[in-house]
Structure 1
Amino acid sequence: MWYKISGGRGDSDMKRRFSVIIATYNYEKYVKRAIDSVLSQTFQDYEVIVVDDGSTDRTSEALKSYGEKIRAIRQVNQGSEMAYKTGASFAIGEYLVFLDSDDLFLPWTLATYDDIIQNFCLPPVIIGSMFYFSDEGDIQGIVRNVDAIKVLKYRDYLSKGISIGLSQSRIIIQKSIFDEANILMEKVTEPFLLNDYNLMLIAGTYGPCIIIQQPITVAYRQHSAQGSKKVEKMAKGVLALINALTTGPYSQSSRRTSKYAYVGGLVFEWSGKALKTHQQGLALRLLIKGAPMLAAAVAKKIWNTLFWRSSPITIKVERANLS
């Protein structure tokens, strides 16, 4: 393993509120917009770390154009999971904020996260609000025209009473919590695409967890080349999570029932997608191996439907933070 590091602010001993970590691989066409969306933030107490996971296109040249505005790290290709871990190992921020290199932040994203951190006494995990847009579309129509932030507060992520589409770009986590979770995650020897779900399977027991409802903080780009379109690889990632939870390093961890329900939702989602893409054998493997998780997910769904009610918490913020 090797790293080539360039750029940076030159004040590595100075703590920041946020370390924004962007992982990229052969996304020259997208990565500059992702970086620009961070550099245009109204909140300024942050650093930007971009990890080039062995790109073979002109990504490295694109990163050089930013000079000292970012810290660029180039490593041999190991997958996005390891790229994010590499970025985290160099981070000096109190919180890690992840951004896939085909996604975008809105100008008020980091200001929103900081408002939440101040109002909820340093919550260990925050989940951003996401807007989906097509590769041909744009996000110019997203305007923050309210003077309040609306969130849901849960004991922790695994206790949430709603279903959300998770993405690495939605995760904001205290660096100290990430480092603790990473000790256990490193025991999973098989890398896979579901690094965001893997992280929240472990960090999901830390609380409270704040889930943002408004404003939108992440623009999630939908295109044919993204990892979530690769059904076979994603399904194998779910199988890796099942193995880690049943016979692997997660089998002795706490909150077993909650974790089973969490993975059960993935079993349901990706077995269905495997069936739709005529991969019946893969779907059957998921359903057989993930049957206990699926049962736990159904039980939790019934419980939440009958007994759980979530009321949004509104935070009033200064108009200066909304621009």
Structure 2
Amino acid sequence: MGRRKHAPKRGSRAFSPRKRAKSIVGRIQYWPYVEEGPQLLGFAGYKAGMTHIFMVENRDRSPDFGKEVFSSVTVLDTPPMLICGVRAYTKTPDGIKPLTEAWIKDVPEDLSRLLKSPPKGDSDRAFEQISSNLDEIAEFRIISSTQPREAGISKKKPELMEIKVGGGLAKEQFEYAKGLLGKTIRASDIFKPGDFADLIGVTKGKGWQGVVKRWGVKIRQRKSRKHTREVASLGPWHPARVMPEVPRSGQMGFHHRTEYSKMILGISSDGPKITPPGGFIRYGVVKGDYMMLKGSSLGPQKRLIKLRKAVRKPRGLAAPNITYVYTSQMKSG
């Protein structure tokens, strides 16, 4: 007898079921642990497009160490974010629960339209409640708002994002978060070139696709029975059901995903310098702050991508030396 053919389902089953994301904005469900003093652990930006650069290889274990190498990069438009609230969490048997929160007094007009019920209450009173219950507080998070009017997209409605305050004692975190309320933060305040970040967002949506494109099933021969772009068999008679190992048609793309340890190659506030003539395809002009990430990233242009300090801490590297950035004519990323 010949060897039994082993044909498992293609792709990772860790993401099953492959269904559409509930929201177009990603959700950070875990934050890394840091030992240094109080600091913010995340930021957000809009994907503008891709280009390529030449840089000096800074990985000492690479055979090209010290040489000029080519690398593709993703450009994120990262306008400053407004700190509009501080939220304190307490630890319960069912996980962390919010204790109280303090908001800025004058909520911007764009943000007030986003909120169904504008926050009410005195921030000083909320801070007094937090200071009297510091022993019970598990963590602090700031409520930040994006400012799409300062980005290159024609969008007015901002997005809200919680960013955890990590490092230091509870009292230090409280004073740090309290001092940030009402101010704006930039990507350069949290990340620097050479750091690694995790990207959280929603991938490109490709709609309903068949088994050939969705799972990489081999196309059957031309004289096959019935169809050629389907699996040959759905399984045995017993058990009388389709097993999860069988590739099937369904939704492809628009999934919530996390990309780990993306290297930040550069951060700058001179957006027109990176913008090609006529702007990025399907995006436009980067007006101010931007960030360059090594390689590709999830999502189409204009998609909001959340950045988090790397959970899987890679080996530290020095900031890369970029010798050339291509800006003549961009392609969509």
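Each value in this text was obtained by applying a stated rule to the coordinates, not by laboratory testing. Remember, predicted model here, so these are calculated numbers, not experimental data. Cβ atoms are built from the backbone, for glycine too; each structure is taken alone.
On relative contact order in percent (Cα under 8 Å, 6 or more apart), which of the structures labelled 1, 2 is highest? Numbers along the way, then the final one.
Numbers: 1: 20; 2: 29.
Checked 1, 2; max of relative contact order in percent (Cα under 8 Å, 6 or more apart) sits with 2.
Could you tell me which structure in 1, 2 was used to calculate helix-only ellipticity at 222 nm (-39500 (n - 2.57) for each DSSP H run of 4 or more, over all residues; to 500) as -12000? Don't jump to the answer; show the numbers that get you there.
Numbers: 1: -12000; 2: -2500.
The correct label is 1.
Identify which of structures 1, 2 gives the largest calculated value of mean count of other Cβ atoms within 10 Å over residues 101-108.
Going through 1, 2 one by one, mean count of other Cβ atoms within 10 Å over residues 101-108 is largest in 1.
Quick check for you: by Kirkwood radius over Cα pairs in Å, which of 1, 2 is greatest? Please list the in-between numbers first.
On the way: 1: 20.3; 2: 22.8.
Of structures 1, 2, the maximum of Kirkwood radius over Cα pairs in Å occurs in 2.
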